[in-house]
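The numbers here are math on the coordinates, done by the rules we state, and not lab data. A quick note: this is a predicted structure, and the numbers were derived from the prediction, not measured. Cβ atoms are built from the backbone, for glycine too; each structure is taken alone.
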Structure 1
Amino acid sequence: MLTSETEKKRTRRSPEERAADFDAKIEAVNHTIADLEAKKQAAVSSYDEKIAAARKRVKVLEEKKAAIFAPKSKRKVRKTKKQKIQDILKQAQKAGMNPQEIAECLGIDFEG
């Protein structure tokens, strides 16, 4: 029986072999960490792009909101034909023309 027990005894590894085994495991874990860091950077850059796009949308919406509260320029009032003629006559008088000269330019006989 003694011989069978000695045959079944396993050989113990040296401390250097065990340390090398741990070094291999540490290297594998470090490699996994490096892969995770690369994935993290890809995800971070992806989210940074999404955040930048969202900020642009917010800026556009804020501009639209500001446009709502900004005072609007007054619309140009439409003038009637009579008002347009009166404006033309006023401008001619400001230019120094008298009613007879205005009538001559228009080819109208004016007696007044």
Structure 2
Amino acid sequence: MEKFQSDGVEIAYQVEGEGAPIVLVHGFASTHAANWINPGWVAQLLDMGRQVVMYDLRGHGQSALLYDPEAYRLSGLAQDLKNLIEHLGLKRPDVMGYSLGAMIALRLGVDAPDVPGS
């Protein structure tokens, strides 16, 4: 996985395929692989000609583990998502979340409605 800094926090991400981008946001106490690769979502999206962007939320998987509970506020998690989209230069990508990931995607839509496509 590649990594980038989001407000000083190392976030691990993976990009697969080409085409219209979709960013996948996993749920609480999970990883990009557990929610998206292992169940077959990524394979289906790639078969549909999509570019798939996945990442591990802060404190999950290969991203940095933080010990301050304030570091896990929904607004900060949504900012990580926004920062990843901007880091990759994506223009209004679709965003799909599972569980906590859906809450993060919704928060991004509220905080920065010009960033996600749908």
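Here helix-only ellipticity at 222 nm (-39500 (n - 2.57) for each DSSP H run of 4 or more, over all residues; to 500) was derived from just one of the structures 1, 2, and that gives -9000; the source is 2. log10 I(q)/I(0) by the Debye sum over Cα atoms at q = 0.14, 0.17, 0.22, 0.23 Å⁻¹ computed as -0.50, -0.75, -1.33, -1.46: which structure among 1, 2? Comparing all candidates, it corresponds to 2. For mean count of other Cβ atoms within 10 Å over residues 44-51, which of the structures 1, 2 scores highest? The maximum falls on structure 2.
Hey, FRET efficiency 1/(1 + (r/R0)^6) of positions 12 and 84 (r between Cβ atoms, R0 = 41 Å, to 0.05) derived from one of 1, 2 reads 0.00; which structure? Intermediate values should be presented prior to the final figure.
Values: 1: 0.00; 2: 1.00.
Source structure for this number: 1.
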